[in-house]
Structure 1
Amino acid sequence: MALDYKQAAQEVLDAIGGPGNVVSAAHCATRLRLVLADDSKVDQAAVDNATGAKGNFKASGQLQVIYGTGTVNKVYDEFIALGNITAATKAEVKEAAAQQQTNPFMRAIKLLGDVFVPIIPAIVASGLLLGIMSALSFMDANGFITLATDNAWYQILNLVSNTAFTFLQILIGFSAAKAFGANPYLGAVIGMLLINPGLQNANTVATEGVQQTYAVIPGLYSIDWTGYQGHVIPIVIACGILAFIEKRLHKVVPEAFDLFVTPLVSVAVTAYVTMLAVGPVFVWAENAILGGIQFLLTLPLGLGSLIMGALYAPTVVTGIHQMYTTIDLGQIATYGVTYWLPLASAANIGQAGAALAVALKTKDVKVRSLALPSSLSAFMGITEPAIFGVNLRFFKPFVAGCIGGGLGAMVASVMGLAAAGTGVTGIFGILLCLNQPVQYVIMFAVAGIVAFAISYALYKDPETAGEKNAQPAPASTPVSTASPELAAASAATEANGAEKAAKPEVLLAPLAGTAIKMTEVPDPVFASEAMGTGAAVRPTVGKLYAPAAGTVTVLTETGHALGMTTNAGAEVLMHIGVDTVTLEGKPFTAHVAVGEHVEAGQLLMDIDLDAIRAAGLDPVTAVIVTNSDAYTKVTPHVDDAVRPGDPLVELA
């Protein structure tokens, strides 16, 4: 039977505390996005079991309820009508969510996330290469291989491996200035200032001592003439000062002089304030924090690591984990390795093991369909689907994950496990620990097995949920309600004895780039595969092509998502980028319309990838088979470069 959209909307409205608790409401291609006045009024169990909902999670100050393409539009319309709520744009919802966050500490944490998340790919690339180079050196020193370093091949790779860390302040300066609303190129200049060759390299101070000091107030206050290599907080604070000055100068400087007066004064004043006061103070504070963390990590029997590993997942819930990149980078600069990343990896693996236990023990079909892919995602280092969608929802698995993570972290500390870089945890975290692979595997096993065992022992299906989902679905249930066209097609299928059922076929890559698993997409909805299975592409060329012959059924107003039904019956949603709905359609130029029949390989859309990246967003494109349940097997072809027309997903 068809979904009752009004009932679905009413259940969600009642579950969140009624229309009076709604600050703002909007929807994207797959989910209802709500900003609420008081989260304590939410009946989470009722939201979890809402009719038609495929899951929900809290992110960026929004409660996001997953329905799927086509369905979410209908539910949203009923939701707005029932609550007499004013419809909002996605940008307005995002702004409302930001305003709801009144805690200054949490705002600061979010800001750190906005600064560091965009530069993580560069850090990850360098970190992985550093790990590989470190492993090669280890094998060479211990006689396993003979490594020739006097050639261009080795030297180029060595240059690439440390470039991002050598010029990290420039990357942070650009990203931080953008986050504060300043000119990012001026932020990059401030970053260059702090590592200018005219300053003594900070990495040489320990061996050579400070070579030069200059008086600020003769006889009272002097500053060391050293750079800020390895220090991340001073450049972030400096960019905040830069933004403060620049914004005010734009308001008072006449337009005719603004082009050269504002940048000159902004950079000069920021440079003086940073070099004379901000830099020295925050280097001291940063060193004190790192010293405190290192003290905890060196407590006997790994007790400090046990505590931090157990508390890591709760900090993910609050968003505090966004600041941990600064700890990793600070430790790498100070010690040459980071002891923090193995702790984070243990915590992530613990949550993965706990979610996997739920997936294997539950009899609830809906819970299993979310828990299994969420656990796989967490094993890859992306824990939000497992934490928000499964473990925290039932709480006991969350506690089990924390215990497993804590014990894994303790074992890592006792063994002295350290990583050569940052940015990758879970299964692939071993690439950063190639000098100690056995220790990493032991940590992985302890965290995962302990969390799995405790979670499996404690978890029990809620009775109401178990009874509700134990009944088999009626044979006449349509496989998807993605759009009116698909609903009509489903009805026609029933009437004609399933003559138009989905048939085996191969979906082609719609973009050029690198094919990856759906679980690696940095969006909890797609990574959990709640919308369906498939694959994703990290695009290198901004052109989207049809993966098969069929009919366009979905094209969002903002252009970030396009859906089609293939001639063979596959329902395919192509979602371009993560959170690109906030760009209001600017990077997307569609060449087709809803209802139009297209051929395989036909150009569907032009995409401005640079505009997406400039906004600090990831252009990774999910190719989702939303009626995956209609197939016995969905096989993605991933982990390789693809061109438009290469096989991407095989349906059987």
Structure 2
Amino acid sequence: MGIAEKTEEHRDMAVTKWLADFETTLAGDGMSTLADLFHPDGYWRDLLALTWELKTFHGLSEVQGGLTGVGSTTRCRNFRLQGRTTTGVLGEFGPTVEGFFTFETELASARGYLRLVPVTEAGRAGFRAVTVLTAMLDLKNFPERGRANRDETFMRAVEAGADNWLDRRGAAVAYRDRDPEVLIIGAGQAGLMLAARLRHLDVDALVVDRDERVGDVWRKRYHSLTLHNEIASNHFPYLSFPDSWPVYLPKDKLANWMEFYADVMELNIWTRTEFLGATYDGADRQWTARLRTSDGSVRVLRPIHLVMAIGVSGLPNIPHIEGLEAFKGAIIHSSGRTDDVATQGKSALVVGAGTSAHDIAQDLYMRGAEVTMLQRSSTTVVSIVPSAAKATQLFRSNEGVRPIEDIDIMGASVPYDLVRRLHGPLSRQMAFEDRDLHDRLRKVGFALDNGEDDTGFFLKLLRRLSGYYLNVGASDLIADGRIKLKPGVEIDRLEGAEAVFSDGSRMNVDLLVLATGWKPLQEAVRALLGDEVAERVGPIWGIGADGELRNMFGTTCQDNFYVVGGTITMCRSLSRYTALLIKAALEGLIQSVGAPEGASNHGEVSIAGRQAPARAMTGVDR
């Protein structure tokens, strides 16, 4: 009998038995029975629950090594199926039985997601796991604020001059008589989501940003910008977008939402504030940070934890071009604004062929410019519909059916290496469906690829955040010749208001847009915190040897320093674990003990021998 023919009760029994056998195996001294539980090509991904790390184990040997001893150290127990099982299909593994489960450790409550495939050996039928996710949900003694444990502080004034809620909010944001426990640099989606999660854990966090208003990181971008992925994957934690909102969010709508979110979540934010640098005192285990505030004064704060949330793009990469300084036209990097630049009838040269280059070229064309795109290397082009929508199918098909937290768990249960394997066939299907568009682009000389190993745009995003474009119209303009194309050449030099190309041709340029990407995020750390910290942290983003994003969301080799950023989906899902790590460290539940070689999230943590005494705080209701 195949999986589809098995009754729901039989599937539930299979998962329940697997979980019971798994718990028994973890509780024992030996791990010999893991071979009976895991597919030889299976994956176990842990998000803090059993390792205090974000880490993926692939294959029986790695899984066995990772699980050895965790039962005795974490005292994990009470593995239970949550709800009913479902059926699915997982690439080359074929049909699956899958479902959520819950369990607990000595310190935390946790959830997981399990996928089983049927096997028959020696005439006996059974199931083995191809993916197992174990993820921390809550610290038992420090649960998130919610309906079950709202703040019950009585706010009615009974004496003359007593503070009301607004007075307390003003005092909380001012930080006149205290330092924040956590200082977050950047009020984009990553900074806001982490701040919201920390607030729900009663952690005092301050977010600082150079812009005038929360949301300006989106508000100040080019006029026509709309998000390229669907709203179903872009909800914020604790507060979803209204049901009436469009599938693709305009940038100003998102910007205003971020400002609203910061207000209703009561996040402490200083705008028009520049981070000037910080040093870490290993003895006191805290940072000394310098900030230039909105009134021009310099404020010194001493937070315990520091988080860089400036976005995963880092610092603009400005190429060296002979004559750039003396160029008579306007020069703008893609990180800047083009809205206030005169475009009607002007000649614009956009250097680059990634997402920003396409979007800006389209925006300039719509505003009356004569646009030429300089393509220096091949690009992965995917249509928004139907192709790119396939990458967010999980969220779209479950929106309104399951809570967003459930969908995040389901998504996280597919490790990045398995995403790579699944996106090979998926990206080739996308390319087949987009073949007419691709043929039109090739006819005008546009260079196309399908990723380094034929895995499409999504793996480019995970590996280097560049080299792809989800077509919202610019590709059609290029194919039709309305946006001109200059492929396979470089700018040799600039002379006056002319660009001289490596093939000897020339072009008069009124506006030069450098859509030339970004420096590695490690360079942003260097600019903010200096060479020593940057070298200690190491490379950021891209998939590391342990199958996770390097130095993102987890601990790093620099004590009490974290980097968060990425897509809205990533920030919502993974910020939970950054917040839990920070809370656990503040409460003395874990301590840094060094860095495992080759790990992506380099800082390794262990359970402390005893809980630290409660922290003394002044001026804050806890």
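Just so it is clear, none of the values below were taken in a lab; they were calculated from the coordinates. In this text the structure is predicted, and so the values were computed from the model without any measurement. Cβ atoms are built from the backbone, for glycine too; each structure is taken alone.
Annotations for the structure displayed:
- Which entry (1, 2) yields the derived value -15500 for helix-only ellipticity at 222 nm (-39500 (n - 2.57) for each DSSP H run of 4 or more, over all residues; to 500): 1
- Comparison of 1, 2 - label where distance in nm of label points 7 Å out along Cα→Cβ at positions 152 and 424 is highest: 2
- Mean count of other Cβ atoms within 10 Å over residues 192-199 - highest-scoring structure of 1, 2: 2
- Read-out distance in nm of label points 7 Å out along Cα→Cβ at positions 40 and 336, computed value 5.9, structure in 1, 2: 2
- Top of 1, 2 by mean count of other Cβ atoms within 10 Å over residues 48-55, largest first: 2
- Among 1, 2, structure where distance in nm of label points 7 Å out along Cα→Cβ at positions 408 and 440 as derived comes to 1.3: 1
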